[in-house]
1. By the measure mean count of other Cβ atoms within 10 Å over residues 16-23, tell me the structure among I, II with the highest figure.
2. Where does the value 41, 40, 26 come from, among I, II, when Cα extents along the principal axes in Å is the thing being computed?
3. Starting from the value -14000: which structure in I, II was helix-only ellipticity at 222 nm (-39500 (n - 2.57) for each DSSP H run of 4 or more, over all residues; to 500) calculated from?
Structure I
Amino acid sequence: MTRLSGKIAIVTGAGGGIGQAIAQRFALEGAHVWVTDINGETAEETVRGIKAAGGAATALVVDVSKGQDLTSLVRKVDAAHGRADVLVNNAGILVRGEVRQLSDSDWTRLREVNLDAVLRLSRDALPLLRKSKNGSLINISSIMRIVVCARSVLTPQQKVPSPR
């Protein structure tokens, strides 16, 4: 028996990168993984890979910045399983450039994806996690939060500290 046998997991941003690796590992450990991503093709590719390896997964296009997408996701997981055992808030974006040049629309998009979505999905999925009696909520963050903060307060002559 594997560690996540029979568990239901939701992973945002699972069409590639860290999210994809998490989804693949969870499936390998026995979970049915809801692979969500803004890109439906990459979400489907992840699911095909999981199924080819003998795992169980469902792909769903989700733009985490849209509340209706998050509500729909939670409803679909509830209808299919009646609970969720693990929620991984992994989806995130990076807007490159200096803070001085950050547009209001870039800031809004960054905030909606990296902050608001985590709160909304965690809040909306909480009843499903409670139904499992042993739910886990995992929020992934980037080291860029340290680098961006450091760059915004340092003068050009100062170096960005190495995160350790």
Structure II
Amino acid sequence: MLKPKLTHAHLFHKDEQLNKAFALLCWNVQKSTQKEAFSTYLHELHRHYDLDLLMLQEAKTDHYSKLDLKSYSYVLAPNIQTKKALFGVLTATKSHCHGHQSYVTQARESLWITHKSVLYTQHLLANDTVLLAVNIHAINFTANFWFKNELDRLFETIKEHKGPLLIAKDFNS
């Protein structure tokens, strides 16, 4: 396993704004994003619910193909990169992603010795304010000190944002 060197993005929405009232799905998909059952289930959800924003943890994709996420643009911030695949947090939207940045945790989980990832995306709302959406898959199996350090790093990053803030997560602890 290698520490990731890239963010995988497939962004095709150009001018669409996110409605002020929107539907969100936050889900740890346990690396199932490339399985047919996941795609079938997601399409079924999409058919029955008008989901505007998907915030997934433990998403998986290979390096060169895009995920079948219906009509969503997405950004994947990996915490693990292998020769064939990327694993991490993924934020998908049916609106324009105004900007994005990501990082991996400084600490590693003690059992798996992996970093975790955090993804920040910005979305212009219909009232011309910017929503900052933060997707987190937090470290686990580590001392509370390291967990607190990662939360402090998160708060340091978001404290300057003026406007609505959404934090979706799998805190693990």
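1. Numbers: I: 19.6; II: 14.5.
By mean count of other Cβ atoms within 10 Å over residues 16-23, the leading structure of I, II is I.
2. Working: I: 55, 32, 30; II: 41, 40, 26.
Considering all the candidates, the number was obtained from II.
3. Numbers: I: -14000; II: -5000.
Checking each candidate, the match is I.
Values quoted throughout were computed directly from the atomic coordinates according to the rules given, and no laboratory measurement underlies them. Computed from a prediction, not measured in an experiment: that's the story for all the values here. Cβ atoms are built from the backbone, for glycine too; each structure is taken alone.
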